[in-house]
Structure I
Amino acid sequence: MGKRDRKGNFTRPINTREELKVVASRELLTFSFKDLDETQPEDEPQTLILWKNESLLISFLKRLTELSKLTRAEAENQQQLKVYGDFPPNSDFFCPKHVNQKVAWAVIKAVGGQKGVVAGYIVESTFYIVFLDKNHRFWISEKKHT
């Protein structure tokens, strides 16, 4: 605080004001359900209702809440988000007609357990949720160490 003048008012020296330090903004992950496809895989469609009934929906929403505090780079570095690029060559899902074929496909890992993932594509910091995949059938890979 400054000194008091003759009238008892506080004064401060000229050009001594401390500027408010602005924290650099981080572009955090956001999520969109606009391309959600609840018709796949054909033999066992994954829907929000199914996930609710199997107690996976709360886990899913908690994962989105956690991820929404991170940037895309942070989520990838922490291996919570895996970006594949092209649509998987071996999948029980197919690319919906309403989704551009040239997007960067990705998954949110460990939703409701080890196997559960949410598949979609990512553009900058927005993850577009396309598939719910409780059995990890979006990107099928050979089992290791079995």
Structure II
Amino acid sequence: MALQVAVCGPGDCTEAEARAARRVGELLAEHGAVVICGGGTGVMAAVAAGARARGGLVIGIRPDDSRDASPDLSATIVTNMGEARNAIIVQSADAVISVGGSWGTLSEIALAMRRGGIPVVSLRGWRVAAGDGAPVPGIQHVDTPEAAVGAVIR
């Protein structure tokens, strides 16, 4: 079975985040991984475009009751669950890569950490700290798409 990697990030992202997400999608597709994302704009659209450009499979898990989503998705799953769909994205993945940061992205990182047992990689995202200010253990922080994908490919 193919490795399934969730790629999370803000719908309203910077150009640098979009370029990084697109490259992550390209690299994951080149390694034969299935990309799971929210199917929306920003990081989600960029990772989908990158994966599809390399012939990859991209599954979008939508928060609403509409199939209107990124045109680069291979399949769309409509949940009508709002942000609760983040749990579905994380539970369906063998690894999670976040690109950039938003509250929704932070919730996906938290769900992945709570789940445990899967790689969680943050590419140019928030450096999450515990109550004492120390970094939360288990989140691998990287600076390049190549390092992000290298951290999850087994």
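Coordinate-derived values only; no laboratory data. This one's a predicted model, so the numbers in the text were calculated from it and none came from an experiment. Cβ atoms are built from the backbone, for glycine too; each structure is taken alone.
Across the set I, II, distance in nm of label points 7 Å out along Cα→Cβ at positions 33 and 57 reaches its highest value in structure II. When Kirkwood radius over Cα pairs in Å is computed for each of I, II, the one that comes out at 14.8 is II.
If helix-only ellipticity at 222 nm (-39500 (n - 2.57) for each DSSP H run of 4 or more, over all residues; to 500) is calculated from each of I, II, which structure is the one that comes out at -11000? The read-out was computed on structure II.
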